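What follows is a set of structures for review.
Just so it is clear, none of the values below were taken in a lab; they were calculated from the coordinates. Keep in mind that this is a model prediction, so the values were computed, not measured.
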Structure I
Amino acid sequence: MKTLDNRIVKFIKLHHVLTLATSVENKAYCANCFYAYMEDENMLVFTSDKNTKHIKDVEKNSFVAGSIVLETRIVGKIQGIQLNGILSEPRGDMIKKANKTYLKRFPFALLMNTTLWTLDLTFLKFTDNTLGFGKKLIWEKENQ
């Protein structure tokens, strides 16, 4: 896997809300999800009920897009990530790791009856105006 710039990793870890975008039959849909980051796998993990529209969409098309942003009105502080990836329900050893990662960040999730999902990141574009206006750092998973 190509090395991910530490500034991107730091930004992902600092935030916790992912705007997830799905698309089925040329109809797009967005949902907001609390996420945790599994750095070794370069994956996001979140919970969502199987009956939600975005998860039903993923059953038909697991390729998704998304964003993680810093809300600010100060142009010089604008930061955000646009991303692509493949969303799936974790299997095997990944279930335990995803669950541990998510519960460490959101212990209240123990009280929820929901399903874990992992987002295998395949493309990241980090816009960071603190590095200069419109500065972008781009990462793409090899063999994509």
Structure II
Amino acid sequence: MQIIVNTIAQLSEAAKQLVNFFEGEKVFLLFGNMGAGKTTFTKAICRQVGVVEAVSSPTYAIINEYETSNHCPVYHFDFYRLKTETEALDLGLEEYLYSGSYCFIEWPEKINVYWPKRYVKIVLTILNETDRAISAEIIDE
């Protein structure tokens, strides 16, 4: 799946397409350079899966937990600041990944030894100042 977005306003429709296309999938790993829009796109996806509260970057907290309108948890990770992979285990990463709840992980390359066998890989690519290419595929190892 590949989507080109030209404005932030188009992210909502892109997120809707992604959630519908990957219905039933719960673990999403988001890749992209700094400033590619990983957090902004995660916010749009969270709205599509029913998160009713404000979604913010977990850069300093490393993990944010949100709740959907059906009272289901959604987990949003940002591993940019991790110094070692084992820090993710100390946070209980495996419990989150296998909880059956949505997990959105930014900077997953910092914890690649702990990736689940199945996940949706999302790559955001900067095309120019406003345009982004979003590609997504299921990885099932």
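Per-structure values
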read-out	value
Winner on mean projected area of the Cα convex hull in nm², for residues 48-111 alone once structures I, II are ranked, highest first	I
Per relative contact order in percent (Cα under 8 Å, 6 or more apart), the highest-valued of structures I, II	II
Parent structure of the calculated result 1.05, given that Cα Rg over 2.2 N^0.38 Å is the read-out and I, II the choices	I
